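Several structures are given next for inspection.
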Structure 1
Amino acid sequence: MITKLDLNCDLGEFYGMYDEKRDSAIMPYITSCNIACGFHSGDPVAISKTILLAQKHDVAIGAHPSYPDLQGFGRRIMNLTVDELQACVLYQVSALKGMAVAQGAELHHVKPHGALYNFAAKDENTAVGVVKAVVQVKQDMILYAPEGSVLKEVAEDAGLIVKNEVFADRRYEDDLSLRSRKLDGAVLTDKASVLKQLKGFLDGKVTTYDGLELPTSADTLCLHSDTEGATELARTIHDFLTEHDIEITAN
């Protein structure tokens, strides 16, 4: 039975027209945030303001690097070499870390975004490119990754600290990958479904889209800020964990 859990959210996902209303509403309920680094979303103003917002709410700051894919919001796999991917990730994480330090904060973790996260979970070369970049920034950095993934294995072999991440608002396939957003039922938006999945995580299991019950473990729970009703879902999850005496912490 889980006794503590980090609640994380992807934030700062604005480009050109920053509007902090959504992020400001979610931030009080989470303990860590993953800030877009500019390659799928997030311009310098958005990054700076999101860091300040995280500091205000004592939320741990993470870098959220992606493929260089603004047009596709980082949700398309790109054919990059290990060296190219390493450079892309290093650039993004370094920028986020530099801005955080300049504003009196620290970089707590790294979590790849979208297609990069999903492909690194199963493709060794992609995982190596990500991990080599993160290690360059900090040899014992915390990395959020799926349990049992290639990304986790490569990261741990390189000396990174890996936190097993699960998703409150996404359906799973039988191989424990996230169901593609292109398919029906990929995203959970109603409270009942989200809480049902959360209860499973707390008991060490998840039920897949096809109904298979599989064991899993969770150190950090992600809620996407662009999921319909995300603010209310964040509040609901926070309240549920509190009511069940689960410590909500990024540590």
Structure 2
Amino acid sequence: MNKIIATFRGLLVFASMILHLLPAIAKSIFSKNYLPLALRMRRYWANSSLKILGAKIEVKGKVPTGGPYLFIGNHRSYIDPVIALKDIEALPVAKAEVSAWPLIGYAAKATGIMWVKRESKNSRAATMKAMEDTLKKGFSVLVYPEGTTHTEPVTTTFKRGAFRLAAKMQIPVVPIALEYKDMAHAWVGDDTFGAHFIRCFGKKNMFAKVRYGQPVISDNADELLETTKKWIDENMLEMRRDFDKSSAMAAPV
């Protein structure tokens, strides 16, 4: 039954993608000024898709508008950017492998994304240049500086590149902390996309909490990194305590 539910939801998500992103994809073919529409339509798609997937998400903190901003988040799963992009309009940085995913890869490219091969120094340098150009044009960027997903209680090592760029350009950094009630939603190890999707979205609901911090500006990259990481870590731990407390209260006596 879980496989049937997840498959049906997956088909609805693809249908929603076509419905919401088709105008932006069409405009990208004929116009270079398609990003404002693309980012707006992607927010609509993200909200629609999360409802289809049964996601129940508690949001705290003021989501900044305008910009540009550098949004920095902790990384659990491939669904993390979708959760963030329902609230913000930004170009995410993603692993190059995602570009090969059916339909998703093209839709991501058409609506604004930056691919990076993390094992390639040249690719990382090109991505930093693309981020700088994007920010100069007034568009925000979404980055997961851990570089990979995990199930640790707090963030792992942050890569410094994005923080050096923010310090140089005096771009405000906005921390995003995200946590799932069920850690099975983290996509780690050798788990395949299909098996993980069925296991997670074959259930009735997915519960998550997301928190947005105050924008931080500094010309010191290390200070930006440490401040951002500390805020995310503290909020990850607090959200986990909230989940554990609610689970304990709901448990039968």
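Match the computed value 55, 43, 34 of Cα extents along the principal axes in Å to one of the structures 1, 2, and report its label.
The read-out was computed on structure 2.
Continuing with the same structure: To test your reading of the models, identify which of 1, 2 gives 22 for relative contact order in percent (Cα under 8 Å, 6 or more apart) when calculated.
This figure was derived from 1.
Let me ask something additional. If helix-only ellipticity at 222 nm (-39500 (n - 2.57) for each DSSP H run of 4 or more, over all residues; to 500) computes to -16000, which of 1, 2 did it come from? Please list the in-between numbers first.
Values: 1: -11500; 2: -16000.
This figure was derived from 2.
Here's a follow-up. From which structure (1, 2) was Cα extents along the principal axes in Å, for residues 153-224 alone calculated, if the value obtained is 46, 25, 20? Intermediate results must be reported in sequence, preceding the final value.
On the way: 1: 38, 26, 24; 2: 46, 25, 20.
For Cα extents along the principal axes in Å, for residues 153-224 alone, the value 46, 25, 20 is produced by structure 2.
Could you tell me which structure in 1, 2 was used to calculate mean count of other Cβ atoms within 10 Å over residues 33-40 as 26.8? Could you put the intermediate results ahead of the total?
On the way: 1: 26.8; 2: 16.6.
Derived from the structure labelled 1.
Give the label, chosen from 1, 2, of the structure having the highest value of distance in nm of label points 7 Å out along Cα→Cβ at positions 169 and 201.
Largest calculated value belongs to 2.
Using distance in nm of label points 7 Å out along Cα→Cβ at positions 9 and 25, single out the structure from 1, 2 with the greatest value.
Top value of distance in nm of label points 7 Å out along Cα→Cβ at positions 9 and 25 goes to structure 2.
Right, something else. When Rg and Dmax of the Cα atoms in Å, for residues 49-192 alone is computed for each of 1, 2, which one produces 14.9, 41?
Label of the originating structure: 2.
Rule-based calculations on the coordinates, nothing more; no lab input. Please read these numbers as outputs of a predicted model, since none were measured by experiment. Cβ atoms are built from the backbone, for glycine too; each structure is taken alone.
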